[in-house]
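In the part that follows, the structures are each spelled out as structure tokens.
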Structure 1
Amino acid sequence: MRHCGLRHYPPSMPAVRAGMRIFGFTIVELLMIVAMIGVLAAIAWPAYGDRREKVRVRKAMDDLKLLSVMIDNHQLDHGFYPPNLAAIGNAGTHDPWGQPYVYLNLQDPSISKGQSRKNKNLTPINSDYDLYSMGRDGESKMPLTAKVSRDDVIRANDGRFYGLAADYE
């Protein structure tokens, strides 16, 4: 009996003809792929986190602008700035980090000038009212140069600046 060139394998193993290849991945190739995906994820994750933080800052800036318009409209309608955010219907308004926005009416005689936000020269950054978010860390101090205040999103120069305290000159 002539042999046809096929090898006889046990029934559990497929017969392979000469020149045929079985396609698949070895465990080493699979581990390499998983490692490459891990490296790409490690590179992409910080960029994603930075982008999310920029979006939150932008949202806080937009909220501060909207609240400022409402506060200014209250002043035009009533002749005085509201005593708090509840007076303009925004008592429960929170920033993107879950903290309430901070409002301080600097025109109120019961408020001392020492409570206002200050720049690096310890000069108040607003003359009418302070409005800000305490930022990602949820902490703040009156001078913008304090480390915990650098991530605050602020309204300054009586509404001519909105942005991070770290970007305020």
Structure 2
Amino acid sequence: MSDFDYRRGLVFKSPFLAYQYVVRPLKHIYAQDGTVIDTIPELLCEFGVLGEEFTFTNEETNESEIGVDMRGHFFDLDQQAEEKGWSDDDRALVARILLKNQAKFAGEYQLYSARPIPAPWPTYDTTHHNAIVTTAVATGLVAEALAYERQGKNRESVVGKLEEELVRAQAADDLVAV
């Protein structure tokens, strides 16, 4: 199977400034004596940035108050993965969870944009739909063809056959790995 990942380039938007979504909380692994022997880091999606504190005068009370410069509403998956040092598996997990749960949390965040997926081969759009799966298998571009098809024409018959090929390829990879 290829290393193609259609989940790169995802940006999500929240109506809430500095919204946070916990994909995985921080977890400590303890030995029998209670000492921490390992830590699984949290995966926190931050839809904004808290900047510097500043002092201002409240016009109604004429008192000095402290405010915070806040910028946000957006979560750029690739940017935060790089900034936080997430592994490719962690980044993929965050993408899967956010995409899967966006309908459930529609009032809290939504997919804002995704990098357009390039055609897996130059003649994909002119390839007859019955030949797409055969060509994808022959060229080793099944995952790419599936992502491109979902993004574009999203034909059920093509998507279904490409998904079957991915399952078949994964089963073959599992047999080889054993």
Structure 3
Amino acid sequence: MHNMNKILLGTTSENKINIVKEFFKNDDFEIVSKNVVSGILEQPLSEETTIEGAINRAKNAIVGETDYLFSVGLEGGLAIIDSVYNLVCVAAVFYKNKTYIGISNKIKLPKSVSDDIKTGKEFGKVIREYKSTNDKESEIIEELITRKKSFLEALNGAYIQLSTDKI
């Protein structure tokens, strides 16, 4: 008997757990987070790698599980467009052996942040340094740090595909 309200989430990140809880807040789902490997680099530097990480997280969340409705994998990464890195967030929903992918709009990073990443620096650290040294209360910079809207957008895209398929 499947537990028709359990969603397995392939992460233990509080930020990502809260985003998924917010997305499903009007539904009676139990979100169960699991520590899984993404199978990719810590900082994905292409959209393809970011997609692969999200899929791996969703699929790895179901390992050893039989009692769930579907699983979710979220992965944030960077993709170069016109020689500047952009943030891209991907959600993968795995349901009955089928994967549904949602991809956020891309948000261009400040050029100095992009340049630092090209030298091998870590995005999370660089964007926080940028925010503190530029002292700007910017909605875009805040989104680059929290990635909340981007993950919600990606999750919505994947979930709409699943819902359409189920009809």
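Of structures 1, 2, 3, which gives 4.2 when distance in nm of label points 7 Å out along Cα→Cβ at positions 89 and 145 is computed from the coordinates? The correct label is 1. From 1, 2, 3, which structure was semi-axes √(5λ) of the Cα gyration tensor in Å, for residues 65-104 alone = 25, 16, 7 calculated on? Structure of origin is 2. Comparing distance in nm of label points 7 Å out along Cα→Cβ at positions 33 and 57 across structures 1, 2, 3, the highest figure is found for 2.
Hey, Cα Rg over 2.2 N^0.38 Å derived from one of 1, 2, 3 reads 1.42; which structure? This value belongs to structure 2. When relative contact order in percent (Cα under 8 Å, 6 or more apart) is calculated for each of structures 1, 2, 3, structure 2 comes out greatest.
Every read-out reported here was derived from the displayed coordinates using simple, explicitly stated rules and does not represent laboratory data. Only a predicted model underlies this, so the values are computations on that prediction, with no experimental measurement involved. Cβ atoms are built from the backbone, for glycine too; each structure is taken alone.
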